[in-house]
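> Structures incoming, each one as structure tokens.
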Structure P
Amino acid sequence: MNQGKRILIIEDDQEISMLLSFIMRKAKLEPVAAYSGTEGLLQLQNKVFDLILLDLMLPGKTGEELIKEIRKESSIPIIVISAKVDIEDKVQVLKMGADDYITKPFHQEEVLARVEVQLRKAAVKQVKQTEIQWRGLAINKEKRLATLNGKELQLTNAEFEILSFFVSTPERALSKREIYENIWKGTYYGDDNTISVHVSNLRKKISEVTDEEYIKTIWGVGFMLV
């Protein structure tokens, strides 16, 4: 599942960096080495990574400074690998935003196990971010998939976008103007027949799966997902 994931190793000791790269390649991960905090930050600005292995005592920028900068922009998993063994140091970097802390010297198996745990957590988090749910409805925008009670709904592009908008704002009355401008990004001129037709089709497709009401008409306003 993690094959091909890109791992940034920010470690100024070349032997340790090479060992960590070896561990990653053995697990079919793609390591990229940086030997200073400044170089590590440059790599992050130019490439997309799935996880960072980070030393603290680095030239350029320290590991602590890097964590602070990274957390301003990204939630990428960060595993600190450091010779600092004091509990105060561990607590400090974890509070800054590191996800895990391994002390040197380390066991290869432990490093790999902790990397796999963080990649697994990140994958679960990503799925949750790309999928929104309301009652029996589930919308996956990345896959453009809509399901109701586990059954796929065969929707047109417009129907999918409208239902996605509904699911992202449940139990809120949405005007036809608001729906139109959110989906078509244009000016609404009061011709609401388009919205009504799409909503009618959505209701029909939902009714083929369940008798429960999902889209309620709010007279004088528009529609609401209930």
Structure Q
Amino acid sequence: MIVGRGLSKRYMTAHGAGPWVLDNVNFVIPPRVSVGILGANGAGKSTLLRILAGVDKPTRGAVERHCRVSWPLGFGGGLQGTLTGRQNARFVCRIHGHEDDIPERLARIAEFAALGDRFDHPIRTYSTGMAARLRFAISLAFDFDVYISDEATAAGDASFRARAAEEFRRRANQASVIMVSHDPGTLKRFCTAGMLLHQGRLTWFDRLGDAIAAYKDTLPA
């Protein structure tokens, strides 16, 4: 279960505090319920995902996590460009307390990312697609109760996207998902409930279809 209590978020700009992206948001996400988050561009969907994952912090309020929550799949924060893909992956394994099985996890990451010899080259030499494949592979090297996805299966080339979507589908069958996508079809494949972000406020829907309909009502005619 994940509980949000009075979550509010705004960012500082050159002219001072910006507008509230999230404004006193409250919710309870039950165990084993997969949720699609909808909203217009700039509504705060990615901000909410980062806060749920602990990558970002709310300006006010708090998140209670009564389960193991992933970081956003494919999230690029924390990887060092001067280190190789292998070195970065080893570091992530260590900070997550997996000293005993690092070789096994590195092998899984290398196989899924399919970088070949480039796995031992600095990340700063990677193309955008190669870096996305490595980030997604590292994300899937650990088991979580809830997987956070911000259009993650769209990373990389067509072949990798197909493999990523299949692996993500397998994980979703064993855990739950909180997902942002602009494609209602993608949300329907993975999610049963929905949350709509509109003008800083959040509305919970037990049925994803109702959330999609409400989202469409917020769009300009």
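> Any idea which of P, Q comes out highest on distance in nm of label points 7 Å out along Cα→Cβ at positions 14 and 206?
Evaluating distance in nm of label points 7 Å out along Cα→Cβ at positions 14 and 206 on every structure, the highest lands on P.
> Out of P, Q, which one gives 15.0 for mean count of other Cβ atoms within 10 Å over residues 54-61 as computed from the coordinates?
This figure was derived from Q.
> If semi-axes √(5λ) of the Cα gyration tensor in Å, for residues 30-157 alone is computed to be 36, 16, 13, which of P, Q is the source?
Derived from P, not from the others.
> Rank structures P, Q by mean count of other Cβ atoms within 10 Å over residues 142-149 and report only the one at the top, that is, the highest.
Answer by largest value of mean count of other Cβ atoms within 10 Å over residues 142-149: Q.
> Quick one: relative contact order in percent (Cα under 8 Å, 6 or more apart) came out at 12 when computed from one of P, Q, so which one is it? It would help to have the intermediate numbers written out before the result.
Values: P: 12; Q: 27.
Corresponding structure: P.
> P, Q: which one has helix-only ellipticity at 222 nm (-39500 (n - 2.57) for each DSSP H run of 4 or more, over all residues; to 500), as calculated, at -11000?
The structure behind it is Q.
> Comparing FRET efficiency 1/(1 + (r/R0)^6) of positions 22 and 38 (r between Cβ atoms, R0 = 25 Å, to 0.05) across P, Q, which is largest?
Q
> Can you spot which of P, Q the value 139 was calculated from, given it is volume of the Cα convex hull per residue in Å³?
It was calculated from structure Q.
Every number here is computed from the coordinates shown, using simple stated rules; none is lab data. Model, not experiment: these values are computed from the prediction. Cβ atoms are built from the backbone, for glycine too; each structure is taken alone.
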